[in-house]
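What follows is a set of structures to go through.
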Structure I
Amino acid sequence: MGHMSAPTARLIGYPRIGPRRELKWTLERAWSGRMTPAELQGAVAELRGAHLEEQRSIIGSAVDDFVLYDGVLETAMQLGLAPADLRTRVADDPFDVLTVLARGAQDRPAWEMTKWFDTNYHYVVPVIAALPEELVPLPWRQPLGSAETAWTVLGPYSLVKLSKLDGVAPEALASAAGRAIWAFGRLQRTTDPGFRLQIDEPSLGMAMSAEDEALLDAAYADAADLGLEEPALVTVQFGRPAGRTVAALGRRGLAVQVPLDAVEELVGDGAWDAQPEHVVTVMDGRSVWADDPSPVRELLDGLPNDGRPVRLVPSTSLMFLPYTVDGEELPAGFAFAREKAAQLAAWAAALRDGNELEAPARTSVAWPEVGEVRARAGREARRAAQADLDLPRYPTTTTGSLPQTREVRQLRRRLGSGELEAAAYEREVDRLITDAIAWQESTGIDVLVHGEFERTDMVEYFAERLDGFHTTRNGWVLSYGSRCTRPPILAAPPMAHGPMTVREWRIAQAATNRPVKGMLTGPVTIVNWSFRPPGVPDDQLFWAVAQPIATEVRALADAGARIVQVDEPAVRERWPLPTVDADARRAVYARGVRAALNHVFNQPAHVQMHTHMCYGDFGDIVPLWADAGVDVASIEFSRSNDASYIHQFYELFDDGHLQIGPGVFDVHSPHSPGSETMAERLEHFRAFMAPGDIWVNPDCGLKTRSWPEVERQLTDMVAAARRLRSSEAG
């Protein structure tokens, strides 16, 4: 016995945004016209080179996953699957086509954007109406012929599963996309004998039906005999591939990533023997806690020696982690992307040399048991108690944040550097709040917000004010395009030391007679958009964070707030994926969501409780809201144009209908669709919703937009609401 051969370390993805978000600034300069196409090309080449060189310096090899906006979008473009009217422009101006599809244009909406499996990364959903014929790399994706570098592409099976098909048969698309990718690989090997190919197939880790297995067979029918020096690697970064999948792809000469805890089963059913080399997940690519190497040695030492190469990889691309812990004030035991890569290299070296591997120290933390769900006052009683808000039909509002301009960012920078004292900073924020209130009144909005100028991020802001969290200075993680967040680290049950949002709400409410919403982030979203402690069940995490958030809602109510919005865009996000073991994990998740939401929303009847949800496949999680006691929900619609979720939410409750604000414009686009289009979207909902149940709002927050863009969008939105009111009056 003894492990098969000396293992080597390999990455399957690395953060591309740059150590100081260099890609973000490059893209935003290009979009704003402050960079010429030639300057963009030069900057991207430099960033791509640095991306690859960093990996090589740490681990001795690299994965070339450097895309500009999103790998799914750019795979579709490389396969010639842009809309027909844009297809010919890809060769002449690919960045412009990418921008139109990702961000929209004045005359056309962007492709839909949704969450990438159970992460806070968003991908662009292609709408595919034709079959691909060949794969032509975009200029910034041309293989570089670099030694020890794997070139990545989204696999044909996942392309079908993650796209919307318009008149195209799934198996035909899988087959055609597969043929194009395999032909590209064979062509590359003629000019670069050392060409390495990585095929990302995240959808292969989900439970598969007979139809899915037929789709897989179609996608990989022509994949054998690629003739590459090293077998192409199929990564399965979520869930786990079935033994049949591992065996079928292995027989075609492809190496498939498998989890460490699946190896013994694969050895037992023969799938392991079908692999040309063994690629084993040995560390968590999404956790900032340092990993324990002891199970790796124990398992590999017990495997038969079949002479095939062994590659040790993280579970996912390290793009879901910040770059490095260097410069952060964190206790020992944490590892970001750079440290994880170095750990992986060290593990492989130690296993080759027979050296000991040190397990990280872990601190034991007690988490509270989950409490009971308690009924809130009935919906009709709440409507009666809230009637004195005296809102018009089709009330208009926004979902919380207003533009975070350079002035706002400079204020925070000056506060952090000590140039500005806290009292002076608060006075400036108060001025921004009162100006924003006056501006909203002039625009005609009915229910106002204070603008969240004091908040860097909707989760980080609360983490900084709660014991139990660690926050970072430069722990940026890509969310979509050029947008990044700094996820906090949840390490212990959180506790507040007093109100966190009441002061700013009071400033805003004192400036107007219209209602101002108290604005909070909900406990499920805080947990799901934080790095979570390993081994703690979902339900205990949600319940622990719900305690200080519920206390804060009550503090706002006690201060006089009549409307409080608790944002929960991420309830769907970590809903356990449809893997073969999903049922048990979903039961724990559902119990935690129900208890946490009920605890937070179960407030006095006269307080109108709002929530906000966006960008996700909500179907499975709609029932989790049944006990929450929410009054009004704003739900993304404008980009997906999918009303099915709104139907489900509207009909969910036993004691009457939920009031819903379908998003009438896409905040990720700088353009307004116009008041007529917004009114048409609202008319769609009048077909099945009572007029008194419809609110009018954007589909998400407005912090990334400029004031001129927001003025145009919100003016059109108010006009659309007034058009509906006039149609009823007439």
Structure II
Amino acid sequence: MRVHPLVSTNAQTIRFPMPSAILLSALLAGCAAPNNQTYALKSQNAQLSFARDAGGTFGLQLTTRITQFEQKSPLAIEVVDEEGATRWISGGYTKVTPQAGTLQCQGEILSPNGTHFLFFDHYNTDSDGFQLQRRVEIASPSANDTGFSSRFGLAWTTPEMASDCDILMPGAWYRDNKSVPPGAFGANSSFQVLMYRGDRVGLPLVAARDKKSGSALVLERVGGSYTSFAGESGGKRLIDERIQIGAFGLLNAGHLEPSFSFPGTEDERPLLAPDSPIGPRFAPRSHPVKVGVAHNYTLHFGVAHPPTFANMVETTTKAAIERAHPPLVTADLNRVYRASIDLLSTVIQPYNGTITVPFQVVVPSGEIKDTSTQMGFVGMAIPCAALLLKDGLETKNGDAIERATKIVDFWVQQSPQPSGVPKNWADVPSPGRVTWRGFPTHLRVASDGMQGALQAWNVAKRHGLNKPQWLEYARSFGDFLIKNQNPDGSWFGSWNFDGTPHDRFTNATTHPLEFMVDLSRATGDPKYQQAALRAGDFCWRTVHQDYSYVGGTPDNPNVTDKEAGIMAMKGFMALYDATNDRKWLDASKQAALFCETWVYWRDLPMPANNPNQVFPSGRNTVGLSLISTGHAGADNFMAIAPFLWYRLYLATGDAHFLQTARLLLHDTKQIMDWDGKLGYKYPGLMPEAMGLSTNRGRGVAGWLPWLTFVVTEPLVQLDETFSSSNIDEIEKMPLKKRRQLSDNFGKTRGF
């Protein structure tokens, strides 16, 4: 047998002889094949072959016309003995049997203490490669072995390192991962082991594309359970059969090997033990060595030759989503809308005499926790006021109209500065007194807020209310952006109130694109759209072509994240509407596919008796999404997607975006109490963020206004554009009519 060493804190690298011929013949009697026998399966563009080696066992090779991958030792077991020492032991198959277009492979691993591990592997082809259905059984356990895990991987046959490839691990690693925190997964691609739990990624896969040849290998888990137990966390070895999460990543010691291990031991990241004085650590996980404990998992793997990293992302993730069969959990969208508006109406009240949108409400009690107010981003005060104003005008609710109007007036009257940079975050500590926080004005915060001011002005105008000061408020920020646009078309990311730059990063240039296009529509002045196009060209080069979606949030401005993708998607779609130039549609499509890689497309069940859990028990996690690289926090931000994705479907004809729009329209409502079954004080409440990996389900038990905005805004947009908020109902219209209505929105942008 071969020993494949993996670095770990207490690993011992030793070599063991082959099990005796008598033992193998007893276990696998009559299974020997001729020494020169080779077995093979063929997919559309690759061949998977099994041939005997000099030691008499079968390894495997995956070959295309230009690339070869291999695994000489497809059987790999890590054994933990009674003293806590660990050893990886590997070997080949002893039997390969063709059966109805598939290959049945069997083999055995014998631990030094005598535990027999039997492998039963079933290989077949699928739509874009191959599948391995694996079962590992313990034939006879040794009392001196306490834990085990298994692994499968495929390696490049020529020396390859992670740095030679563009890597995809959805929500964790994109290309060279240059824009991640220093201690994040993949920040140091020179580690020999780079493994990450499958519940920390949106889709459970790893894909690597050789920068020179363009060949790409993908390894993906198909189906399976992702159960854990309450309190499963930390860097100490845990041996527990309740852990059903695997880990994906790369063995990176000369022949790059995309790999899957089960259960999911993680890599050498410093964040796993941030206080350790001696550097990197693993977070090891094992299953107990005892009769009845078995490994059952299915893996997809395949080879492709995508021309670009973006193309690899598209083909890989579309196929993975299709294999995931994510459940559609429908919600009553009318009740969702009403619960959301009623919540806004309930919390938008006077605090110390000033009507504001409070910053935080406790879930589930409904207690107002933070009465400060922020114009955009997580505070979303002005956009939420615009939603309440629209509903009030449509239902003739004079009280709601008055309160919503006073909120917009508050911002219009009190936040402007002579420079054109608005103050963005206020406290009302006592009656008649307003204080402004020194938080610099980020493009994201101001763009969200000013977009809300435009929407409030527009809905008031449509109902016969003339509010020119609201439009002038938005125009003042647009004028500031024109005056302070850099020669290359970019804008700096944040500003001091006196109009001087606070941070000079430019990766937030996508954030005002939609606002500037809409400001042109509202004012009839083309200069704002012209500035947006100059900024768009900058973003085309630095965001789209570089596949660099960075800095979507003010509190994490230099990190790859999902919201950077959403801001790019919204901005590029606005430019497509403004110009009908196909390049902006292509950029929108790429940004949308990037955003989808952050979505959880499978349910991660909550552990029993889980203390401090904020995710609602009995609900499905499909549709929640990771927030940024560097951690595994998740939220409901992708609820913003349905209108954008549905229009992208109509523009491209790609039914994938229809299915995504439909799923995110419904499944993202699982986290709110729209049907009253969760027992929250207000049905519109939902928790802001949580983890879905270790310490699963725990997080921030507080509602922030952005949560209601992202749920409600797409419903309003769908209804205003297509006369229904339900995509299933909209789909009943002729396709030509739906496309015409979408195009009409694009021409007017709702103004």
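A few remarks follow.
- Answer label among I, II for the case where mean count of other Cβ atoms within 10 Å over residues 295-302, calculated from the coordinates, equals 20.5: II
- At a computed -12000 (helix-only ellipticity at 222 nm (-39500 (n - 2.57) for each DSSP H run of 4 or more, over all residues; to 500)), which of I, II: I
- Distance in nm of label points 7 Å out along Cα→Cβ at positions 239 and 599 - highest-scoring structure of I, II: II
- In this comparison of I, II, the computed figure 5, 18, 18, 18, 22, 14, 3, 0 for P(r) over Cα pairs in 10 Å bins from 0, in percent, for residues 199-502 alone is attributed to II.
Where a number appears in this text, it was derived from the coordinates with a stated rule and is not lab data. Bear in mind that the values here come from a model prediction, so they are computed numbers and not experimental data. Cβ atoms are built from the backbone, for glycine too; each structure is taken alone.
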